[in-house]
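Once you scroll down, you'll see the structures, which are given as structure tokens.
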Structure P
Amino acid sequence: MEQAVQFARERRYAEARRLLESAVEPAGTTQRIAFHRLKAAVASGLGDTAAAVNEMRSALALAPGDAGLQTATAAAELQAGLLDDAVAHAQGGAGTAVGQALLGDIQEKRGQYLEAAKSYQAAVVLAPDREQYRIALALELVQHHTFEAAVAVLEQAIPRFPKSARLRVLLGVAQYAAGRYEDAEAALTDALELGPELEPVYGYLAQAALEAPSAPPERALKAICTREPIVCSVLKARSARATGDAGLEAQAIAELKRAPKNNAMAHCELGRVYQAAAQWTEARVEFEACVQLDPSAQNHYRLGLVYNRLGLAELAVKQMELRKAAEERGAEDTARRQSAVRAFQYLIK
């Protein structure tokens, strides 16, 4: 059995299962429970969720009042999709933070989002020094568009975990989802200062900066420019227009012109530059390329304005029709926010 345990620790589950198939169940309740739990872990490692449930139920039958076994059985049942059984067994561990967090996971799978949030909140109360329960609560709130509540949870958590980059990332995601772009820039920049290796966060920060109403702070721009050169050029162009810095604008335009021809962002921003300078022919060329690569409602609208300035009324009307169709196809902002949440979930796994 010791060899099987070692194989399981090394994730050599197939070898562990072969050893256990020929093993005799030991005598003694404690040893028998350990035997079934090991078999359950091996089955789970192999993706055999049904066998994992059966083994955990065998272990639980030997000590039905054991809260730890009830929780472990519930976890196996959750993996197997046996959600009603999982809830029933998880109640046995409801007095612990682990049990409440598991209940939250189960209720989320059942579509009981309010109950899930309550369970994660209970886990936070039971273990206020554990960061992962606060993340689970905030993520649950963000997933179901309760953004300001998530922000409040995270702002309360950060003083307790001052070195946590993950909390700041999720705070930035929640603020971005709530439309608080400048706050998101600050939180995400803080996160990168704590965890510069968190590569996806540079993209989150770039998106927040692009949607913010004003130019990003210098430290945010510096972080963006280390990983996102085209976004960097776009933001420099916008800052130059706002401040009237002709030299910076010329530099940004030159950088954008050197961008790959299939980069929508570069074409769209050049279109805005030429639009602001009333260079309508040049703006038309860039916005037409922009719309071809990124046919969003906003880009159709901008191209329509340029056509109007050029006296191309029919083309302008067509762009406004395409803008309306794009709006009806779906909310672009919602899609971007959901993408950010999914990316954060991947980041913390």
Structure Q
Amino acid sequence: MLFSAYIRKMFKLSYVPTSQELIDKAFRRGSKRAKAMKARKYLPRDQKLEKAEESRISSVKDITSGTLREIVREFPSYEKLPGFYRRLLDLKIGKDDYKRTLASLEWCSKQIDKLSKESLQKLKNVAKEKKRHGEIRKISKAFLGRVSSLLKRISKDMEKLREIKSLLEEFPYISEDFTIVVAGYPNVGKSSFVRSLTKSKLEVANYPFTTKQILVGRAKLNSRKIQLIDTPGILDREMSRRNKIELEAILAIEELANVILFLIDPFSSLDSQLNLLKEILENFSARVGVAINKIDLLQDSAIEDLKKKLEKELKPYLATKRVIFIEKISAIREEDAKNLIKKILDF
């Protein structure tokens, strides 16, 4: 639950204002508070200006420093992110840039707090002087000028954080449930398999560095929650055909998969499919289950011949349990899909 709550929060970040928007908001609020204080009849006339400027300074500090502090608090800590999201953030944004941007806002917040404290103390010090009104205005004006300068100094970081917010919200939402990543060549039946288990309730999410989307489905089997990820256009062709950045993004899937289920299409080139399967076995540490799909369209003898070929080709991986089984299914049959999931969970 803590994982889910933390990650869901990443997709619901509050609005990040520009530096100028924050300055305008804070100064308007400060002016309003100052005017309200001056309008109070119970205050002696010689104290109204002092109290009004105290109120202005405190209000501007609360809005600016408070907003910056809340923004930093809302954005996820890099160290607390699960491995999958850390890898995506590294690729899309960069760990150092991300941490530096948040640190810049935190620094500015602390500087405003310090400046506010110093300015309020100066107001108290001049309160005892007879001709203090000019000095009070000078202290308040200097405070506002410094706050404005500080916020303008981090304006690029504020803009950067607005971009980061949009990027984070594009990341796919993945829960902490037991996860099966379904892989295989196009049209092998990956989506049919996932849909048969999830009653077609799938979430569509963009995947960084590709023009593709991943399909996330959730099911419950024997009281156990399972997450299934269909990867059209991602784990469906040889990795040698990917550029470096795209490859890194694909390899981030390793952080998600408890098991990779590789579907074999008996009507497509077996050699090509085996090449992709072996690349997955070499590049991912997750266990891999293999299933021959579309058996409802084949004769039993053809199915058995294909299974024997696979067992021969994958013998080293079967011996070391990198491949945990080779099964036969029809992905459109819910019973076949459920039995295959049970077999995965038994390992």
Structure R
Amino acid sequence: MKAAIYKGKQNIALTELPTPHAGANDVVIQNIYAGICGSDVAVYNHGTKTGHKVGIDHEFGHEAISRVVAVGQNITDFQVGQRVFPYPLYARGDTSRAGSMGAFSEYILVPNARLNKQLYLVPEPITDRVGAMIEPFTVGTCAARHGHPQKGEQAIIYGAGTIGLAAAVALSYFGITKIVIVDHSDLRLNIARQLGFATINNAQNDVRTGAATLLGTTRGLHGNDYPNAAIFIDAVGRNEILQDFIEFGPIDSRFVAVGVNNTQPELNMLELIYGSKSIGGSGGYRPADVQTVMTIMASQQFALDSMITQEVDQAQLEAGIQAATDVDHALKVLVNYHI
């Protein structure tokens, strides 16, 4: 089989590896589509010291929708031909391989495969293209859940990439009535509006003023002119976003960081204490998030296919990553295995 091996900064080798065979308790899956994640873009462009879990000389890619092509003699949960979502943390039998599951390889061996542990069945209404985004949608859904959303609240999300938009979709599903997406990419903001969300281009407009106009105002620590957003989500990974929350997050608001950020922020603790505001992180996802995403995608309530701006063949993986780097012209880029 052909497998993409990460060799370091801006260096990927498309290599021939033995096609895996299923042992008695194993399943072999063939990837249908793989998604190029922001973490793949980061390690490709900047190397391994970005906070992402991808190592030199590893297969990589961790977003996939796949098809079962072989099952071991002891396997009863799966049948050849079924579409599955491989859960990256467990799919390879090694939790350190979560970022290097092998979505950019043709096949993956899933040892000791169990239903709703290593592999999840993909419901029929979910198309292959949309199903390729299950993994980042679980990340966004987990972030939304960490905001402890209450029906009728409003939210601000920084970042109109896949995870930011996934968090917005999940918050809407959880009952958040109005969501503002902040980004500087007109292409991505246009897609956010197609999905039904309000937007602010922070390269052109002040976020506090724009959010107050869109969401109305409420009480904060220093007045009644704070944007009425109970939840702030950082899907970018910038300290400036946390500072926005500290500056104009209202009383009892919550901040969730899901964009990877390995720098040290400054915190005004008095603003947090007297404003009764909370800060938290959201890393990865849980099985409940997978089930929520399956429900959302199967409902077809949102035009999620609009998030996919480009497909490439496996042989053009590097070109696909380079395309995904250009946020003004791309959102979700998929690798199509043509099976």
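Coordinate-derived values only; no laboratory data. Everything numeric here is computed off the predicted structure, so don't read it as measured data. Cβ atoms are built from the backbone, for glycine too; each structure is taken alone.
With FRET efficiency 1/(1 + (r/R0)^6) of positions 219 and 323 (r between Cβ atoms, R0 = 41 Å, to 0.05) computed over the structures P, Q, R, the top value is the one for Q, the highest of the group.
Rank structures P, Q, R by Kirkwood radius over Cα pairs in Å, for residues 59-186 alone and report only the one at the top, that is, the highest.
Working: P: 15.2; Q: 17.7; R: 16.1.
Ranking P, Q, R on Kirkwood radius over Cα pairs in Å, for residues 59-186 alone, first place is Q.
Among candidates P, Q, R, the computation of helix-only ellipticity at 222 nm (-39500 (n - 2.57) for each DSSP H run of 4 or more, over all residues; to 500) that gave -8000 used structure R.
Comparison across structures P, Q, R (criterion: volume of the Cα convex hull per residue in Å³) gives the highest value for P.
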